[in-house]
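The numbers here are math on the coordinates, done by the rules we state, and not lab data. Since the structure is predicted, the reported quantities are computational estimates derived from the model, not experimental observations. Cβ atoms are built from the backbone, for glycine too; each structure is taken alone.
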Structure I
């Protein structure tokens, strides 16, 4: 696993940063491409759904769930 990288985004009019390892950034970019959405749109959707977790953790869980759902559909 690589060293975490920080990226800044504007979500609902406020600046925020997310720290993820390069592998998670790459996975998130692939998901955004498959869903025909920007990274900012994906992250905004994740931000709107999270309850009691920080945004970086919520993004990691989103990525995990996305690929788990993909794996289930292959069976």
Structure II
């Protein structure tokens, strides 16, 4: 893991297209601004993990499991 120190209004680059900027620092919370192309999804980790779980469950469904969804 790369650990960087930044002050408010300073940024880091990820690749050529993603900019992460420190927007605000209040106590033990840091607000980040993320500028990324629209084709790159950006999620909080807990949201990303929930999406992955839902996708995994959907991939394991059998054809008959969706029969009642139309009702």
Comparing distance in nm of label points 7 Å out along Cα→Cβ at positions 5 and 53 across structures I, II, the largest value goes to II
Work out distance in nm of label points 7 Å out along Cα→Cβ at positions 45 and 61 for each of structures I, II, then name the structure with the largest result. II
Matching 20, 14, 12 (semi-axes √(5λ) of the Cα gyration tensor in Å, computed) against labels I, II points to structure I
Matching 17 (relative contact order in percent (Cα under 8 Å, 6 or more apart), computed) against labels I, II points to structure II
For helix-only ellipticity at 222 nm (-39500 (n - 2.57) for each DSSP H run of 4 or more, over all residues; to 500) computed as -19000, the structure of I, II it came from: I
